[in-house]
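Participant: Pasting the structures in now, so scroll down.
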Structure I
Amino acid sequence: MKKVCVVTGTRAEFGLMRYLIEEIKLSKVLKLQLVATGTHLSKKYGETYKEILASGFKIASNVDSLLDDNSPRGIAKSVGLGTKKFADVFHKLKPDVVIVLGDRFEILSAVVSAMFQGIPIAHIHGGESTEGLIDDQIRNSITKMSHLHFVAAKEYYQKVNQMGEQKKNIFNFGGLGVDVIKRTKILTKSEFSYNFKYNFGKKNYLITFHPVTLEKGTAKKQAQELVKSLNEQLEANILITCPNADAEGNQIYKIFKNFAYKNKKVFLYKSLGYVGYISALRHFDCIIGNSSSGLLEAPTFKKPTINIGSRQDGRLKAKSVIDCKPDYISINKSIEYINSKKFKKNLSKVKNPYGNGGASKKIVKILEKIDLSNLNKKKFYVKE
C-alpha cells in the first residue's frame with residue numbers, strides 16, 4: 001500500500017481536508033498517516049487535535065513546534081523548530097507522499113523536511129493569491145517544492161502551470177470547502193444554539209478576522225475599527241472566532257475578548273470545529289472579516305461576505321463578496337448595503353467560483369493510480 005502522510009496544522013485546514021482524509025482511510029490502495037502540528041496542539045487555540053480524534057482518526061505523530069511568541073522572529077523560530085522535528089517524523093514514518101494544503105508557516109516546515117528527504121509532495125489549493133499576507137510567498141514556495149498540484153479553479157491551474165509546473169501533474173478539481181458543505185450534516189439552529197450556548201437574535205453576524213501580515217502594525221487599529229462598527233449593530237447578535245497564530249494575532253484577540261466581556265450580545269469562541277463553523281455559515285446572516293471561508297465556502301450558501309482590507313486580495317470572488325476598507329465608515333456602509341433589498345435580490349443568483357464539490361474522491365483516485373516513484377525529478381514547463 002502507498003503510505004500517504006497528511007499534515008494538518010489548523011482547525012480550518014483540517015475542516016477542509018476532513019473528507020479527503022476519510023477517503024484516504026477508506027482506500028484499499030492507500031495507507032493513511034496523519035500528522036498534527038501548529039495550533040492543533042496549543043491550549044491557547046483550543047487544542048483542536050481533540051477534534052481530529054473525535055472524528056475517528058488516529059494521529060500517527062504530533063509535531064509541537066509552535067512557540068508562545070507570534071512575533072515575526074518567533075514565527076521564524078517556529079519554522080526552524082518544525083523543520084527539525086518533521087525531519088525525524090518523516091524518517092520514522094517513511095511516507096510515499098506527503099499531502100499539505102495551503103500556505104501556513106507550519107506547513108512550510110513539513111514541506112522543507114519532505115523535500116530534503118526526497119519524499120514527493122502533493123499540494124492542495126496552490127496558485128491562489130493573498131496579496132496582503134506573507135502566506136502568498138509561502139504558498140508559491142510550496143508549489144515549487146511540490147510534485148502534484150490539486151487546484152481549485154481554472155485560473156489557479158494556469159498560474160501553477162505558468163510557474164513552470166508540468167500540466168500532467170496539475171489537477172483542477174475545485175475547492176475542498178465545497179466538499180465539506182455538501183457532505184457535512186449541518187446542525188439545526190436549535191442544535192447550534194444548544195451546543196455553543198449561542199442566542200440567536202433578529203440578525204446574526206459571524207466574525208472571523210486575522211492579521212494582515214504584510215501590513216505590520218495595523219492589526220490593533222483594524223480590529224478596533226471593526227469593533228467600533230459592530231458596536232453600533234444594535235439589532236444583531238455577534239459570534240467571533242479567535243484569530244490564528246499569525247504575527248499580531250494576540251492584539252486582535254485582546255480587543256475581541258474585551259468587546260465580548262462588555263457586551264452580552266457578543267460571543268467569543270476559540271474554535272467552533274468544522275461542523276460548527278459550516279453550520280454558522282449556513283444559519284448566520286453574513287460573515288464579516290478577512291477569512292478565506294468568506295470567499296471559498298460562504299457563496300455556496302448564497303450568504304453575503306464583507307471582506308475587510310487587503311488580506312484576500314488576488315483571490316477569485318463571487319458576487320456575494322463585498323470588499324471594503326479596514327475602517328469604521330467603510331465597514332458600516334458595507335453592512336448597510338448587504339442588508340438592502342437591492343443586494344439581497346441578487347443573492348439567489350450567486351455561483352461559487354470554487355466548484356460544486358467532489359474534489360476529495362477525485363484526489364484519492366489520482367493518488368491511487370499515479371506512479372510516485374517518477375515524480376522527484378522535475379522538468380520546468382516552458383510554454384511553446
Structure II
Amino acid sequence: MSTDLMKEKVIHPISTQELERRWKAVREIMKEKKIDFLLIQNSQDYLGGYIKWFTDIPAVHHYPASAIFPVSDEMTTIWHGSTDPDLAGPSEWIMRGVKKRLSTPIMLSLNYTCSFDAELVVEELKGYKNCCISFVNEGAMTAGFSRHIREHLTGATFVDITDEIDELKAIKSPEEIERIKVSAELHDEAMKACFDAIKPGAREFEVAAMGRLKCRMLGSEQQFILIGSAPAGQAFGYSSIHAMNRELKDGDQIGILVEAVDAAGYYTHLHRIACIGKIPDPLQEQFEIAKEAQQFTLDLIKPGADPVEILAANNEFLRSRGLVEETRLYAHGQGYDLVERPSFQVGETMKIQANMNIAPHPAVLTKEATSIVCDNYIVTETGVSECLHKLPKEIFVV
C-alpha cells in the first residue's frame with residue numbers, strides 16, 4: 001500500500017490499526033469455531049456494509065464486491081472489472097490486508113454473469129477439499145453467488161457465524177466513535193441547508209437536493225434525503241424520491257429525514273420538522289409527545305437491555321396516550337450500514353452493549369399531524385451519551 005497515494009486520494013481512510021483490530025477479532029472467532037474461510041459479498045452501501053468493514057472500500061451501485069477471508073492469511077478480493085489479472089481492481093495501493101485481487105465483468109442486470117464472482121471463489125478454494133466455510137449474511141447475498149459455491153464446493157462444510165460478526169461490527173472502537181460524531185455534525189449541516197432552501201414555490205426535491213449538495217461538500221460518499229410536506233392540520237407522508245415534486249406553500253409543515261455517511265463511511269441520521277409561518281397547535285402537541293417517547297426509550301437503553309422488550313415498552317407508552325402502536329423499525333444501530341443491529345423489532349436477539357451507536361426515531365401519528373424525532377446516541381456503561389446531533393429538538397419556523 002502506498003501511504004502517499006492513500007493520503008492524496010482518499011478523503012478519510014480508516015486507519016490500518018483499526019482494520020487490523022477487526023481482522024484479529026474475527027480470526028479469534030474463526031479459530032474458536034474451526035472455520036477456515038469467510039465469504040463476504042455486498043453490492044451497495046446503504047445496507048451492505050460488511051465488505052466496507054473488512055476492506056475499508058464500499059460496494060456501490062449494485063456491482064458485487066466479494067472477499068475470501070482466510071483464518072491464517074490475507075484476503076482475496078473480487079470486484080467488477082477486467083478479467084486480465086494485470087488490470088484487476090481496485091488498485092493495489094488502496095487494498096490493505098489483501099494478497100490477491102481478482103476482477104470479473106459481473107453485472108446483476110445480466111443474468112448469465114450473476115455467478116462470475118462465485119466461479120472465481122470456487123477456483124480459489126477447490127484445493128481445500130474438507131474446509132469449513134461461513135458465508136457472512138448469506139440471506140443478503142445474490143442467489144447466483146451462494147448457490148454456485150454450495151453446488152461446486154461439495155467437500156466443504158458450511159456453518160454460520162454472522163451473528164458473531166454482527167456483534168463485532170455493532171460495538172464501535174474509539175476511532176469509529178469519533179467518525180460517527182463527525183457524521184452527526186454533517187447531518188446537522190445538511191439539515192440547515194435544507195431549511196435554507198425552504199420557501200413558498202420551492203419543490204420538495206429541490207430542498208432535498210440542497211441537503212445532498214451540503215453532504216457532498218463535506219465529503220459524504222452516500223446520502224439519502226426524504227422530504228414530506230402537507231398543509232397545516234394534515235399529516236404528511238414520505239413519497240419515494242421520484243414523487244417528491246410537491247410545491248411548498250405558505251403555512252406548510254415539512255418533515256426532513258437526512259440519512260448519509262461521513263467521509264469515512266459511517267451512517268447517522270436526523271429528522272426534524274419545519275413550518276412556513278406559524279407552528280400548528282396539533283403538530284406542536286404531538287411533537288412534545290414524540291420527544292417524550294424518545295426520552296422514554298433512551299432511559300431504557302443500557303448494556304444488557306433487550307431491544308424487543310424496549311419495543312414493547314414503547315408501544316405501551318403510546319397506548320397509554322391513545323396513540324397508534326409502533327409497527328415500523330423504530331430504533332436501531334448504525335455504522336457502515338444505514339440500519340445495523342441491534343434492531344428494535346420482533347426477531348432481534350442481540351442485546352444492547354456499551355459503545356453501540358443507536359438511533360431511536362419514535363413517531364406520533366394522527367390524521368392532524370406527523371411528528372417524528374430522530375437522533376443518534378452512543379451507549380455508555382450506564383446508559384447513553386449526550387445526543388450526537390447539536391441541532392435543537394424543536395420545530396423550526398422558516
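Quick note: the coordinates plus some simple rules give every number you see, no bench work behind them. Quick caveat, the model's predicted, so the values are computed rather than measured. Cβ atoms are built from the backbone, for glycine too; each structure is taken alone.
Participant: Given structures I, II, which gives the highest value for mean count of other Cβ atoms within 10 Å over residues 271-278? Could you put the intermediate results ahead of the total?
Facilitator: Working: I: 22.5; II: 19.5.
The structure with the largest value is I.
Participant: Same structure, new question: For Rg/Rh (Cα atoms, Kirkwood Rh), the calculated result is 0.95, so let me know which of I, II that is.
Facilitator: I
Participant: Another one. Going by mean count of other Cβ atoms within 10 Å over residues 79-86, which of structures I, II comes out largest?
Facilitator: If we compare mean count of other Cβ atoms within 10 Å over residues 79-86 over I, II, the biggest value is for I.
Participant: While we're here: With mean count of other Cβ atoms within 10 Å over residues 39-46 coming out at 22.2, pick the structure among I, II it was computed from.
Facilitator: Numbers: I: 18.5; II: 22.2.
Among I, II, the structure yielding 22.2 for mean count of other Cβ atoms within 10 Å over residues 39-46 is II.
Participant: Given structures I, II, which gives the highest value for distance in nm of label points 7 Å out along Cα→Cβ at positions 31 and 95?
Facilitator: Structure II comes out on top.
Participant: Comparing FRET efficiency 1/(1 + (r/R0)^6) of positions 7 and 103 (r between Cβ atoms, R0 = 25 Å, to 0.05) across I, II, which is largest?
Facilitator: On the way: I: 1.00; II: 0.50.
When FRET efficiency 1/(1 + (r/R0)^6) of positions 7 and 103 (r between Cβ atoms, R0 = 25 Å, to 0.05) is computed for each of I, II, structure I gives the biggest number.
Participant: Can I ask one more? From which structure (I, II) was FRET efficiency 1/(1 + (r/R0)^6) of positions 175 and 367 (r between Cβ atoms, R0 = 41 Å, to 0.05) calculated, if the value obtained is 1.00? Mind showing how you got there, number by number?
Facilitator: Values: I: 1.00; II: 0.30.
So the calculation was done on I.
Participant: Still on this structure: Starting from the value 18: which structure in I, II was relative contact order in percent (Cα under 8 Å, 6 or more apart) calculated from?
Facilitator: I
Participant: Please state which of the structures I, II yields -12500 when helix-only ellipticity at 222 nm (-39500 (n - 2.57) for each DSSP H run of 4 or more, over all residues; to 500) is computed from it. Can you show the working numbers first?
Facilitator: Values: I: -12500; II: -10500.
The read-out comes from structure I.
Participant: Same structure again: Please state which of the structures I, II yields 15.0 when mean count of other Cβ atoms within 10 Å over residues 71-78 is computed from it.
Facilitator: Checking each candidate, the match is I.
Participant: From I, II, which structure was distance in nm of label points 7 Å out along Cα→Cβ at positions 15 and 127 = 2.5 calculated on?
Facilitator: I
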